[in-house]
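The next part holds the structures, each set out as C-alpha cells.
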Structure 1
Amino acid sequence: TDGRGRNVRDPEEPARRARAGIAARTEGAVTAEPKTVADLITSRAREHPDKPFLLFGSGRVTYGEYLERCARVAGMMRARLPEGKPPHVGVLMGNSPEFLYLIGGAALAGAVIVGVNATRRGAEIERDVNHTDCAFVVADGLYRQFLTDLDVPPMVGSEQIYGEPYEGPGPVAEDLFLLIFTSGTSGAPKAVRCSHKRMLGTGTMIAETVGLLEDDVAYVSLPLFHSNPLMCGYVPTLIRGSTMALASRFSVRRFLPDVRMYGATYFPYSGKPLSHLLTAPEKPNDADNPLRVAYGNEGSWRTIERFERRFGCRVIDGFGPSEGAMGFPRAPSDPPGSVGRPPAHIKVLDENGRECPVAKFDQDGRILNADECVGEIANVDGVGRFEGYYNNPEAEARRVRDGMYWSGDLGYMDERGFLYFAGRTQDWIRVDGENFPPHPIEDLVERHPAVFACAAYAVPDESASDRVMIAVQTQPGRSIDPGDLFTFLSSQPDLSPKWLPTYVVITSELPRGVTGKVLVRELRREKFFTQRGEVYWRERGESGFKPFTPGDEKRLRAAFEAAGRAHLLDL
C-alpha cells in the first residue's frame, strides 16, 4: 500500500472498490423520483444492472458497468479539480464510450462537462477552453495534438480518466452540469448553461414525444459535444432505461448497416443528416430496417417526406434553439414550408416589441409585405428552459429583453397561425430599400433538381445597400449550367424580382459546422472573391449569369473606391 493505505499493486482493486461503492449506492438507495443525471445513472443500475446501456462496435456496456466506470472517473475528477474554482472539465474527443464515462463521472462528482467543438483549431480552441474556465482538458490521441503550444489548462489523456471510486455526495437538481456551445454559424459560439434539472426536463419531454420505451435502441451518431445527442439521445435513454448505440461519427455508408446490426428503433438528428442519407443510391430494401421514429430539427418538408417514404420511418421535426427557451414540433398536416403552429406565447415581433402583421401573399404565393410581416421570433411569456450563457452577459442581454426571450431567428406567420422560418436577424438582405430574409430564396433555389443545398446572403453593392449572392452546392454527380439556373429562377412565380441573385458561386461543398449548418459568416466574408468554385454574375438589367472575370473584379473594385465604399470589401 502507499502512504494513504491504497493498494497500488493489484490492478483489480479499483474495480472491486467501484463495485463495493455501487452496492452501497444501490442497496441503500430510496426509490425517490430522480432529480439529477446522477440519480438516473444510479437508479437504472439498481433496477437492471445487467441490461445493456451502451452498444459501441462489437462491445456492450451494462448499466451496472456504466455506473462502476463513471464512479471511477468521478474519483479522478474530484482528485484533480482545484478547491475554490469552477469544477469545469473540458473534453476534446471523438465519440467513444470514454466520452460517456466522463459525462457520467461529472454527473456523480458534481462537476461540469465542457464539450469542446472538435472541428475548431488553434486560437478558437484556446478561446473556448479559457472562456469556460476549464480546470483541465481531457483529450484523446487524435485531438491531443491540437492542444500543444496553446495557452490552456493542463491536459489529461483519455487513458488517464480513472481514479479511486467516488462515493461522496452528488449534485442537486439546480447545479450546473453541462456547458454546450452554440453552433457559432454567425459568430463566436456561446456556452449555454444546462443544469441537471434542465437536462431531465428536456429529456423527459423528448422521450414522451417519440414514445421511447424500455426496449428501444437509440442510434446516436452526432458528436457528443453537441446538444442533440445528449438531450435527444443520452438523457432520454437513461430516463426510459433503454439502450443507446453510439457511432464514432455520422456516416451515410454505415447508417443502415449500423441500424440493422444494433436493432436501432430511434434516430435523433440535427441539421442535414436526413438530406445526406437521401444522397445514397436507393435500394429496394431500404425500408427493411427496425427504425420506428427519427426526431430532430431543420429537416425541410420535402426531405422529411422522401425520408419517411424511403426508409419507412416516421420523422418528427421540431423548431427550437439550443438555449431551450422555446420548442414545438411540426405535424404531418402542417402546410409545406412551415415549422408548425406554435403555442400562443410564441410571437413574431418587430424591433419595438410589437407583434408583426400576418404575411400577405399574391396568387403565386409571393410575399407582398415582407418589410412588415417578418420579425424576430420571441417567447413573450419568459425564457422557458433557458438558463443563460456562461461568462457572456452581453449575449445574454441580447436574448433576454423586457422579460421576453428573443431568439435571433427571423420568421413570419400566416393567417392560420403557422410559423415560417426566414433566417437569422443578422442575415437580413436589403436591396433598393427593401428588407427581406434569405430563407425563402434558398427554398426557391433548392427546387432545382441538380441543387443539393443553397445559402443566400447579402454582399455589398458598390453604390448602396446590398446585392443578393447565392452559394449553390450541387447534387453528387450532377452539374449546373448557370444559364439554366437563371432561366429556372426567372420562371418561379413566387420569386420577387429583388430576390433574383446578382452573384452565384457553384460548388461541390458548402462550408458547414459539425451538425451540417452552413457557415454563412464564411461565405459573407469571402463575398464574390471566393475560391470555392466558379463565380458568375449579372449586371443590372442583364438576363443571365456570366463568368466573373479578373477584369470584372478590377472594375468592381474601382467602382467601390469611387463611391467611398471600398472598406466594405474587407469586412
Structure 2
Amino acid sequence: MEIPLIAAAINGDLTSVLSILKSNICANVKDSDGNTALIKASFKGNFDIVIALIQNGADPKLFNKSGLTALMCASFSGHLKTVQLLLEHGCDFNAQCNSGWTSLMLAAKRGKLDVVRVLCKKGAEVNAACGQGRTALIFAALSGHTKTVKFLLTQNCDANMKNKNGCTALIFAARKGHFRVVKVLCKSLVDVDIISNAGWTALMYATSKGHSKVVRCLLKHKCSVNAKGSDGETALMLAAITAKFDVVKTLCHYKADIDACNKEGRTALMCAAESGDRQIVEYLLCNSNVSAVDKDNWTPLMYATKARKNDILKVFVKYKADINAASTSGWTALMIAAFDGYVTTAQELLDLNCNIDATDIDGLTALMCASYSGKTELVELLCRCGADVKIASKQGWTALMLAAQCGHCETVQALLVQGADVHAKCSNGFTALMWAATMGHVQSVELLHNKGGDINMKNVSGYTSLMWASEGGHMAVVVYLLRLGCGVNVQDNYGCTALMWAARKGRIDIVRLLCQHGADVNLCSTNGSTAFTLAHKGGHTVVVEFLCQTIMERGTLGAFASSKNGSSNSTLERNDSRNYPSPLAPSMV
C-alpha cells in the first residue's frame, strides 16, 4: 500500500509533503520495507524535502529493514549537501547496515569522493569492515575509483587489510584489471606478495585474467614472479592456461621459472600444450624441457593430444619430443587419442610414425582402447594402418572382447571384418561372445555367432553364455541363444544349470522361458541344490510358486530336496565370488 508522504518525498513534491505534514501525519511513518520519507528523500537527493522532514520531526537515525539509514542512502547516491545536513543533525556516520556496510563504504564503492572526504573529516572509521570483511579501501579499489583510493590512503587506512577470503585492495584491483589503482597502491608500499586464502597473489590474479599492464606494474614493484599457489601453480602456468602470450613474455622477461611444476607435476609448457596456443608453446620450448613429465609421467605432447591440439604435435616432434613416451600406466599419446576417439589427432600421430601396437602395463593397445570406447572410425583407422587385431592383453583380453563386452556393435563388426579371432579366450576362459551375453548385448552376440562364435563354449569354471545371460536377466540374449538350440541343461563345474542361476536371482520370466525349452527342474548341483531350493533360499516367492507348480505337473518331487546332506548351503552360495566380469575389467585410465 502506497503511503502518501513517502510517495511525495520520492517524487520531490515539496508542496504535497508540507501539506501532508500539516495534517498531523507522523513524519516517521514507514512503508513495508521499513523506509521512511526521509530515507527515500535522502536517496533521491531531494534536499528541500529532507530539510522540511527534519524540521517537522523526522528522525535521521531511523533505519529500514535492511539496516540502511538516510545518511547511508545519501552517501551511496553521492548527495553531498544532504550528507552534510544529516551529519549536522547527529546521524551516526559509523552505523552499519545488516550487511555491515557503513556510509563511508557505500560512498567509496560508488567513487563519491566529496562525500568520502566529508565523512572522513567527520571521523568516519576508515578501517571498519563489513560482514564479508571488505573495507572502504577495498570497495574503492574493487570498483576502480583511483582518486578515492588515493585519498583513503592519506587517511591512515590499513592498505593490507584482508577480507574474509584473504583478499586485499591490491588483489581486488589486480583481478579486475584496474591498472591505475594498482599503481597507486604499489606506490603506497603495500605488500605486493600477500596471499589470499586460495593461495594466490595479486600477480596470479592479474595473470589469470590477462591484465598485462597490471602484471608489468606488479613486477616493476618487485612482486615475486615465482610465487606458488596452494596447488603449486605459478603465474606463468596461469598465463599459459589462459593463453596470454604477452603476459607469458613479460613473466619470462622477469625471470619466471619456466620448468617449475605444480603439485601434480605440471609445468607451464604442459599448460600451454593443453590450452593449445602454438605461439606460447614455441616460445616456451626455446628454454623449456620438452621431455618433462608430471607425477603420472604425462609429457607435454600427451597433454596436447588429450586436448586435440593437432598443430602443436608437430612442434613437439620438431623439438625432439618422444612420441612413444609412456605414462606411469603405460599409456602413449596414441592410446589417449584412441580412447577418446580423436581420429584426426590419431592420424597426425600415426603420420609421425608412432608405435601403433605399443602396450600399457596391462598389455592394452591403442586398438583395444578405441574398441573399449566404441570409437569405430578410430578402430578402422588403426586397422588400416596395420594395428594387430589379434594381440591380447596380459589377461588375455582382445580388442574384440572389449568391444563385445561394452556392446559396441559397429566396432565389433569392424573388428570381425579385419579378421579378429572370434574364438580367442581371456584368462578366465571367456570368449567375446560370452562377454556380450554376460552384459546383455544381443546384437553383438548375434554378430559373433554369425562369424562362428560357439554359443555352448564354457569358461574355466564351466559357465556358458546361457548361464551368464540367465543370471543377469538378459531376456533378449536368452531368447536368441535358446532359438539357436544351445544346451539348456548344460551343467558347470559345480553341477549348476542356467535354470539354477536364474532361479537364484529371481528371474521369473527367464525361469519360465527355460522351463518351456525343456530345462530340467530335477537336476542337482554337486551339493544337491536344485533350482527350487535356490529360489526358496533367496526368498523369490513367485519363482518358488512357479517351480512348485512345474515340479508337481512333471511329477519330479525330488526337486524339492534342499541338498544331499540336508544342508541349506548351496554350491552357488559357496562360489558366489566366481569372478563375475566387470564392465571395467581391464584397467582403463
### Query
Ranked by relative contact order in percent (Cα under 8 Å, 6 or more apart), which of 1, 2 sits at the highest value?
1
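Given structures 1, 2, which gives the highest value for volume of the Cα convex hull per residue in Å³, for residues 130-241 alone? Provide the component values of the computation, followed by the final result.
Details: 1: 166; 2: 82.
Going through 1, 2 one by one, volume of the Cα convex hull per residue in Å³, for residues 130-241 alone peaks for structure 1.
Can you spot which of 1, 2 the value 2.1 was calculated from, given it is distance in nm of label points 7 Å out along Cα→Cβ at positions 378 and 466?
On the way: 1: 2.1; 2: 3.8.
Label of the source structure: 1.
One of 1, 2 was used to compute semi-axes √(5λ) of the Cα gyration tensor in Å, and the answer was 45, 26, 23. Which one was it? Don't skip to the answer; put the middle values down first.
Details: 1: 45, 26, 23; 2: 74, 40, 18.
Derived from 1, not from the others.
In terms of mean count of other Cβ atoms within 10 Å over residues 266-273, which of structures 1, 2 is highest?
Working: 1: 25.8; 2: 29.4.
Largest calculated value belongs to 2.
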### Task
Match the computed value 4.3 of distance in nm of label points 7 Å out along Cα→Cβ at positions 122 and 170 to one of the structures 1, 2, and report its label.
1
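Assign the value -8500, calculated as helix-only ellipticity at 222 nm (-39500 (n - 2.57) for each DSSP H run of 4 or more, over all residues; to 500), to the correct structure from 1, 2.
Working: 1: -8500; 2: -13500.
That value comes from structure 1.
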### Message
So if we calculate mean count of other Cβ atoms within 10 Å over residues 226-233 for every structure here (1, 2), which label has the highest result?
### Response
1
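Values quoted throughout were computed directly from the atomic coordinates according to the rules given, and no laboratory measurement underlies them. If you're wondering where the values come from, they're calculated on a predicted model, not measured in any experiment. Cβ atoms are built from the backbone, for glycine too; each structure is taken alone.
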